[in-house]
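Given below, in the form of structure tokens, are the structures.
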Structure I
Amino acid sequence: MIIENTFIKDLILITPNVFSDNRGYFFESYNQKKMNKVIKTNFLQDNESLSQKGVLRGLHFQKSPFAQAKLVRVIQGSILDVAVDLRKSSETYGKHFKHVLNSENKKQLYIPIGFAHGFLCLENNTIINYKCSNYYHANSESSILWNDPNLNIDWGINQPILAKKDEQAENFTTFENPF
């Protein structure tokens, strides 16, 4: 497993060791003993979503006491994965990190508590799986506008396919920050 620290503290890119031959491939997508050397997170819930090319989901987070860390990976297809640092005391507050995760590179992004998360599907029938450190709690869910000019995220698309809640998300400068 290759661990890459990003320029944002605690946000980690993970590349598993993949063993391939003429039959296909094998890799450990998650090994708690190995991961605990890098991240101290117990995951309680796995989520999976299927999306089509041009679908943008995010930027989502949950407020305490239901805040979540996530470990995101792509099973099929490709996404542009984005994490925004919402930790007020962080040197990188308001900065974002983005990376293409896909079924070919098998990379995973660990997103700790205190971040908003979103992704843009780059291929049809993209399947995303992510582990969460806390259970989903609808009343704790919040989101920031995906194209807020203060965040300056280049998604590479002007009119993505959005859910109503993502169209009506709050601005970065006015959202209630619990972190």
Structure II
Amino acid sequence: MTATNAPAAAPNARERILLTAHDLFYRDGIRATGIDRVIAESGVAKLSFYRHYPSKNDLVLSFLEHRHARWMAWFEDALARHGSSPQALVPALKEWFANAGFRGCAFINSVGELGGSVPGVNEITRRHKADMTRALARLLPPSSRRRHLATDLAIAVDGAIIRAQFDGNPKAALASLRRIVASLTRPAV
């Protein structure tokens, strides 16, 4: 068997903990997910858990960093697959909203749950939203308004995510987002 055909190595204890926490925190919420549940579902010993993550706060920050990298990679790929234009936003988000595991934005949810009670959550969230805004700016033609339009689009995306999450049906959120994108990207006269 060649190296390219080799099966993927099983995740180590740290990765199993992080992947388990990712799924549980995103699906059930951070406060609702206890460390004992993460330990049990990841199949690691308590000592091993605390060796890798001395506190739940450390795990929360690692979860958000992992989620950021994973989501941004998906987002940029989805935008590229749908044409690398502002209009790519609607079909890209439609993909995500249609996922059976969709539970909104992990960053908005984390700030809502934890606010400033866990140092670092707001900072990671601001960085995530800034990276998302930069990805949106790359969809726009160069202009003196590019940065402002990207910020407007980012706020519209956040609104669409929240609306799709609580409506349970993303149609209205996507229709509104489509109109906002068209309005914001209409050539100035």
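No lab work stands behind these numbers, since they all come straight from the coordinates. Quick caveat, the model's predicted, so the values are computed rather than measured. Cβ atoms are built from the backbone, for glycine too; each structure is taken alone.
Structures I, II were compared on relative contact order in percent (Cα under 8 Å, 6 or more apart), and the highest value belongs to I. Source structure of the calculated read-out (helix-only ellipticity at 222 nm (-39500 (n - 2.57) for each DSSP H run of 4 or more, over all residues; to 500), -22500) within I, II: II. Can you tell which of I, II yields 2.5 when distance in nm of label points 7 Å out along Cα→Cβ at positions 73 and 89 is derived from it? Considering all the candidates, the number was obtained from II. Taking mean count of other Cβ atoms within 10 Å over residues 97-104 as the criterion, the top-ranked structure out of I, II is I, with the highest value.
Structures I, II were shown, and Cα extents along the principal axes in Å, for residues 49-104 alone at 45, 21, 12 was computed from II. Can you tell which of I, II yields 26, 20, 15 when semi-axes √(5λ) of the Cα gyration tensor in Å is derived from it? It must be structure I, since only it matches. Figure out for me which of the structures I, II the number 8.1 belongs to, where mean count of other Cβ atoms within 10 Å over residues 17-24 was derived from the coordinates. It must be structure I, since only it matches.
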